[in-house]
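Since every read-out is calculated from the coordinates, none of them should be taken as a lab result. Given the structure is predicted, the values throughout are model-derived calculations rather than measurements. Cβ atoms are built from the backbone, for glycine too; each structure is taken alone.
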Structure 1
Amino acid sequence: MSKYLYFPGCSAEATGKTYDMSARASCKRLGIDLIDLEDWNCCGSTSYFSIRELESFGVSARNLAIAERMGGMDVVATCNACYTILDKTNRYLADDRELYDIINEALAAAGLHYSGSVRVRHLLDVLVNDLGYEAIAEKVRRRLTKLRVACYYGCQLSRPYGVFDDEEFPVTMDRLMEAVGADPIFYPLKAKCCGGPMVFTNPSASYELCHELLKSAVDSGADLIVTACPLCEMALEAFQPQINRAYGTDYKMPVVFFTQLLGLALGASPRELGLDKQIVPADSVLAAIPA
């Protein structure tokens, strides 16, 4: 069984709980052992990083130092922002000796040190590159035939570094959905920002971006949107009523995590994957999937 250190991130205990549930359930069925990172803390978050960069480096580096102390296995995140921030911290510490010394001086106050040996990964990367599409397809128990999905990556999964996918037009989630039998439709806005961080500070701007994403999915004939980011999922699903009022639309588009559809294909129950907790129900869509 392949082992990885798992960084759940703050949303996994709140708005992204179903992402955490389905990630654990899917990995268990694929023979992937997710070992929780001990005493983890917030990654530093995109918004905080933009305002207090040095402090964010310190907050993020603490997680990496703990991972190194736990044996230095790859750290796997599900949240796009967590993945990007942790990876960015890793890169900056490797490239900037002065920053490295400052951060380690701060870590020393907590009895920690980070030498830079940990690799930061996104779960999607682990699934498609360490396990592989064919190996996943072999474990499918319920093929998701007739399910037309719009794969939405968000703006932080492949940017800025493009570690395992194209920065502007990523394809790994599409191929994963194909491996479990679904039909990923052409979705040209797959890497466009949803405006999630602005949903409370500048809601009209966020609603406009989400409206574009929802309209594109509807126009492309998608049955549902599948995403890899808890903030994107919340913005696109939870705020559909507000978007409908603002634009005179009637969107009722289910938005789920890719791990939920993956888990369903692997034989997990909808309840185990949190599909019974959707704000926009996906029941009618998922009912078409062969038992």
Structure 2
Amino acid sequence: MRPPFGPTQERDACGIGFVADSSGRASREIVDTLLEGLHNVRHRGATAADGKTGDGAGVLLPLPEESLGVAMVFLRDEAARAAIEDACRAEGLEPLEWREVPVDTGALGAGALASMPRIEQLLLRGGDETRAYRARRRAERTPGAYIVSLSFRTITYKALCAAEELARFYPDLRDPSLAMPFGIFHQRFSTNTEPSWERAQPFRLLCHNGEINAIQGNANWMRAREGNFGSEDDELLHPVVDETGSDSAMLDNALELLVRHGRDVRHALTMLVPEAWDGNPELDQELRDYYRYHSLLVEPWTGRPG
């Protein structure tokens, strides 16, 4: 009998990857390797009827330590700029200036071009990740923009394009002086939601390969907890999950909530996506107790590879 999956039965799924210098040294070589890796997973995404519009691709890059913060924004209403600035000021962040991100629209298909937002960056000073998170949540209350990332630690470049076209679309990524110690890349294969600029990955903390089978229950339970988080800013956090996003985007919402309120990202991920621990006698009792305790706090976001 042939195995259910193997070299002769490849399944469609998003392509993801991580490239890093083991010594933490920033270099242009890491960026080039990152983009080459993204190019090499082009086959993990589909193409629209125009023959060029992809499901979406992107990279997440670190910002230099002690640098300015950056809000990467998909702008669809000019009035949203003021709302984003006001949200930042409300959290003690100082907006410095807006920068129109250079793009090459020749990298896009007709479908992507027709729905393309204006892409701008807002430079910020005087904050940390908690303030940046709160500022973004405030800004999201006003329609007209999608904030791709707002952080003092990372920035995301993503687009509704094929993997091999991302660097062409964003000349910033081709700048010879751009040096990074690590980066994450993602080529989306759209399954349960339509491709869009906003649904391209990476998101703010993760990129994800697969479908979350329990997604409706997860979203319902997170909605049921709203107002009972025990913090002074409960109302600001509503809704925790943006249900217009993909299942991966909703997982990112939940992960960000846990991380921005004090949990280590590794801790938070084991809460949301635990291994199959119940009934597994090979796991140490201490680890089983760890998973059992956290199962009382949050449900597993279970699924399968894409």
Structure 3
Amino acid sequence: MLNKLKSAYRLSKRIKDDLLNVDHLSEYDLLLEISNDLFRVCIIDSQNHRCLFIDDYEFSAVFFPEQIIAHLENIYDDHTLIQAGFWRSIKLSFKTKNFTLIPASLFDKEHAADYLLLNSEVKSTEEVYFYQQSSMEAVNVFSAEKKIAEWFTNAYPSRSIKILHHTCSFLEGSLHRDNRGERSLYLNIEKNSFTATIIHDKKVEFCNSFNFSSADDFVYFTMYIFDQMKLNPEATPVVVWGEIDSSSLIYHKLYKYIRFISLGNRPKGLKFSYLFDECFDHRYFDLFTIHFC
């Protein structure tokens, strides 16, 4: 059984900066990202704003929270670094579709679940959380599996964990960019899902997540955004991060319809050693930008 569980996940990427010092963990921030498909770890030196470490695990055939927890237990058993408890801070980001943005002036925490229920189904196994976006006057309300959140809480009993949604960091990272007042579409892509936001003059006009099963699906949903938000494919800049590169089918199909497409850069405000050059600059954007939350 144990071997079968281990075979259902794999470590696809590990990068460790030579400056990472286990005696300085109290100066480091531990950033974690979890979904049904992945578990990612990032360590940031908070004093120097330097990324020191990433791990990227891929999950397969996950249908229940208990399966994710079983994978986490196996990963932590073999990982003495992330087992440590004396981090400066711990932030845990859930990558799901269930979220909504509420103007801060209208938000009442007593009704957080009611806001989310207007456009999402909250399962009985989920807990509702909220986060005040630091770069905009909005509160991000979202749900996450209780058992998974509790597992992490129990794994780090001496630290209070900040619970986030992946759109929290994606929005903060997008708003940190200089977009020179242009109305721009930003996309963050995973294997079977993507998140899109439209930024104009440092304000968010649109944010949503979509599932897709093919490159044609992806292009359809993207052009749907263009149509609904009245964007001009001949003029609107599109910046893309995540599981994509300039040779991918998605990129080439999208380029047929949109004139200005570029791959995004790493977030400003963070430093990276040459060791991180082995992965593209546009990878792990919403993981790195958890640092801004």
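Quick notes on this structure:
- Taking relative contact order in percent (Cα under 8 Å, 6 or more apart) as the measure, the highest value among 1, 2, 3 is held by 2.
- Ranked by mean count of other Cβ atoms within 10 Å over residues 15-22, structures 1, 2, 3 are topped by 1, which has the highest value.
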